[in-house]
Structure P
Amino acid sequence: MENNPNSDNITQGIRIQAAAQFLPSESDPDDGRFLFVYRIRIVNEGTRRVKLLSRHWVILDAHKQREEVVGEGVVGKQPDLGPGESFEYTSYCPLKTKWGTMEGTYTFEDQGTTFDVEIGRFFLVPAVDNELAVS
């Protein structure tokens, strides 16, 4: 099995790709502050128009401290994607430990019916070669 810190999952025709990168210039390890930037790419590979309604993140740090983040849309938007369309965004995650993980779900709507799309686990690690790229 490949040791890949990124994530690439498809649920009901919606592909979610995620990658994270450590920001040493914005972090203070002596104060227990580790900041990561992550990029998400959402691709509608299905045959119907869908709208992202909400997000649910589960964040674990190295001490297994769990934080859940629930809210409307992503970065203040609720992208509406037709077949073949995509949406990308970048956001941040602060941790109190040197590494952790993120995973969760997006809730989408398709003609009045809602369904959850998995965001596969990806790793927040201060690796020098960990590029912030989703392809």
Structure Q
Amino acid sequence: MAIPNGAGGYQVGDGNLAEVEIYDQGVPVAYAAAASPLLVADVTNGIINYSGASANLQLPLVSDLEAVVSVAKSNFAFRFNVIATGAGTATLTTNTGWTLVGSAAVANGTSGAFIARKSAAGAWTLYRAS
């Protein structure tokens, strides 16, 4: 299918539709020290702001996550971001049921985007997206 190149159809930047994605974003979760583990509500919130010295942020148990998102089927996914505003690196660590793909370290002054994907019953994979 060809992408429209004029007023005859929708084109990104052509002004036909509102192109800003608007969604409900709660107040970011804030940590200044290690978390063992993070709460399910922390990762499903969408933004974790880490403002401390270097520390680990352990993912919640997959069993706890699946109790909250019980409708999740294989390949269901959600995204969240970690923003490191403190003096150190925030490093996500696994917990029972998790597999990590990519770097889990978010250096101070940077942010990391993550995708959590249900790979099977009782198993989730966390991907570093940026």
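Throughout, read-outs are computed from the coordinates displayed, never taken from laboratory work. As the structure is a prediction and not an experimental result, all values here were calculated from the model. Cβ atoms are built from the backbone, for glycine too; each structure is taken alone.
For the reader, a short list of remarks on this structure follows.
- In terms of distance in nm of label points 7 Å out along Cα→Cβ at positions 96 and 120, the structure with the greatest value among P, Q is P.
- Among P, Q, structure where Cα extents along the principal axes in Å as derived comes to 50, 28, 26: P
- Structure from which 5.6 was derived, distance in nm of label points 7 Å out along Cα→Cβ at positions 24 and 112, options P, Q: P
- When distance in nm of label points 7 Å out along Cα→Cβ at positions 32 and 56 is computed for each of P, Q, the largest belongs to: P
- Here the criterion is relative contact order in percent (Cα under 8 Å, 6 or more apart), and among P, Q the highest value is seen for P.
- For 13.6 (mean count of other Cβ atoms within 10 Å over residues 80-87, calculated) the corresponding structure among P, Q: P
- Entry that produces -2500 once helix-only ellipticity at 222 nm (-39500 (n - 2.57) for each DSSP H run of 4 or more, over all residues; to 500) is calculated, selected from P, Q: Q
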